[in-house]
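Peer 1: Each structure below appears as structure tokens.
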Structure I
Amino acid sequence: MNTRIPLIAIALCALAPALAAAAEHREQSDQTLDLAGITALRVENARGEVDVRPGPAGSLHVSALKVARSTGARRARELAAETEVLTERLGGTLELRVRYSQHGAVRIGWRELFSGGFDAPSAHVRLSLQIPSGMSLEVKSASGDISTVDLTGPLTLESSSGDVTVIASRGPVAVTTSSGDVEGRDLRTIEARSGTGSLRFENVSGPLEVRTTGGSIVVRGAADSITVRSVSGDIDVDAAPRGVVATSTGGSIDARGIARFARLSAANGDIDFELVRPIERIEVTTVTGRVSGRLANDVACRLELRTSSGEMEVLIPMELKSVSRREVVGVVGGGKAPVVLQTSAGDIELMSGGE
């Protein structure tokens, strides 16, 4: 399965004639490869989308759609013919790679260049793959989106600016993006990293670990431990039955349904949280942000509230141990599990209610 598509080297010509209107050429190819002795698949496609779904045992089905645009139909066909979809076996791994040519030229007149009437020739390949159950998969892209549905093997997915979507994965998932968004649903376990992209996950049955620099993080229906960190993005978690660690420098944190363990930290953002039974240790810290918490009616604990310059409001029946302008210590329901809330310049508000 071999085709070729060049990148574009532009030569400026002051006297070049006006370019023809842009034309698009598409080519579809399908091939089924024998996977005897192959246990892992590695895919590289710099500019095109990659979609992977389950297929029959022992074979890989590859559907490649080439889309080429140029200043005329002939050149568009040439671009589509100058790409290569290569496969290579490396031990038990099959490597599938789209190679985009670094050669080729197009002549552009000054009029077209500065009038905005010129579309640079371009080409990309969209890959649709069907792989056997349990196969290990690694996909790498620069600007293309990556999506997988109903796979059972380990997944390692990487895209610089493209989005990544993972649906119904029963194996461990690792995702890395620079600016693309990440979405996952019905997963066993997930580890994700993003620069500025937003991340959203629903119904993760195992441990979840997510980090982003500038994007937001949303977690819905988690059943195991959660570790989420963002520099400037907001964090929103609706359930943490096995505990949560959430850190944000400039964003806010909203974490509900927390049980067992929590360590919530925000420098300049507010923190809102809700605790449910059972709890073991809870730590909530901000610098300038407000802390607002709610305890379920059956939660028993030892409260320690501290603020340097903010105000404190506690609307929970408890046995007071000590009270001052900057600190309140008390026991709720005869409990011993520590719940420590502290902020430098923010206010603290704590109330009961809920489950």
Structure II
Amino acid sequence: MSTLIGHNARWAALARAFAKGKIPQTILLSGPPHIGKWTLARNYAQLLLCPNPIEENGLPAPCGTCRVCHQVEIETFPDFKVYRPLVSSTEEERDWVIAPELINGSIVSVALARKIGKEAMYKPLAGLRKVMMIVQADRMSHQAQNALLKTFEEPVPGLAIVLLCDNADELLPTIRSRCWHVPLGLTPDAEIADWLRASTSDQSTPATDAQINAAILAANGRPGVAKREIERLQNASKNEEPSAPRFNQAQTIVARLSKSRPVGALGLTEEALRLAKVWWDEDQSTSLKETKKGDAKIARSSVARFLDELSNVYRARWAQSVSTGATDAARWSGGLDQIRKTRHYILHNANTNLALDVLFGRLIAGT
């Protein structure tokens, strides 16, 4: 079973329900990006589908070594279906709607929701259970959510549905009321530090304390970000002169805000897009230009990741202002809100350049 960092209590609750035969038909896992929602969901799917579960710490767990567990991990098991937002799709697959402010289209469309509903009616092919997972479920249009209501109300025997989302409030109350909601929070820095030390201890060059501290600062309680950052720092130290930690690079952007006029937002947008691409390429083995069809999705995801780093700086500045009694706390909290909204708009198909121009213009005005 993949290591769970910070969510052992949540896993124990799911495992106990499994042991008692009280498997919830629909589960909603929510929480900030990169905190381990996917790892927890995949482990749970393996537990439901593994033909020979084992016992760990007095609780059932997937064996993690059988063919089924392996196929779930690589998403090839016939009774494990994963649905992700559509970005590059035909006009017939998109359901364009009038959306707030910068949003110009829904991402998880009615067409995809109907496809999910149809698949949910089929019986398992290889065993007694089938698991269907919807990633970034909060990016469903209201029409798509309504199209799935009957599926959630009357699931077929043996079907388990898992929804993953960053913000559960984006889902309709009628959807949330039909789910067992499992909110996931940020992981304490000490737990992430122990995990990073343990996971790199068997390497020829274990992570240094400085690298671990830099990764923790970049992660802000998100194990997935910490893992990528420690790998980036280690690879950079082996192959070339390491670049500055991303937190420091994001701080440079924030420092420029106080020295810029509104027209300077255009230059900040260019720098943000450059950093987003560099950071994405550092985290991936492929370039943004690998496939034309995937460019839009990759570009939006990379900018969202950049905004996560920018949020870390604003959150740190806000916390410092509050602790010292400074008068600029409202500036940092307001900036955090603007960054959160912009991230939401970009992931919902907003014009990325325009969204960043507006964001930086407002952040400059707030300095």
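Peer 1: If semi-axes √(5λ) of the Cα gyration tensor in Å computes to 54, 26, 12, which of I, II did it come from?
Peer 2: Of the options listed, only I reproduces it.
Peer 1: Follow-up. If mean count of other Cβ atoms within 10 Å over residues 24-31 computes to 21.4, which of I, II did it come from?
Peer 2: II
Peer 1: I have 11, 36, 28, 16, 8, 1 for P(r) over Cα pairs in 10 Å bins from 0, in percent, for residues 72-151 alone, calculated from one of the structures I, II. Which structure is it?
Peer 2: Going label by label, the one that fits is I.
Peer 1: Rank structures I, II by FRET efficiency 1/(1 + (r/R0)^6) of positions 32 and 304 (r between Cβ atoms, R0 = 35 Å, to 0.05) and report only the one at the top, that is, the highest.
Peer 2: With respect to FRET efficiency 1/(1 + (r/R0)^6) of positions 32 and 304 (r between Cβ atoms, R0 = 35 Å, to 0.05), the highest-scoring structure among I, II is II.
Peer 1: Moving to a separate point now. When you work out relative contact order in percent (Cα under 8 Å, 6 or more apart) for each of the structures I, II, which one comes out largest?
Peer 2: Evaluating relative contact order in percent (Cα under 8 Å, 6 or more apart) on every structure, the highest lands on II.
Peer 1: Sticking with this one: For the read-out helix-only ellipticity at 222 nm (-39500 (n - 2.57) for each DSSP H run of 4 or more, over all residues; to 500), a value of -16500 was computed from one structure; give its label from I, II.
Peer 2: II
Values quoted throughout were computed directly from the atomic coordinates according to the rules given, and no laboratory measurement underlies them. Fair warning: this is a prediction, and the values are worked out from it, not measured in the lab. Cβ atoms are built from the backbone, for glycine too; each structure is taken alone.
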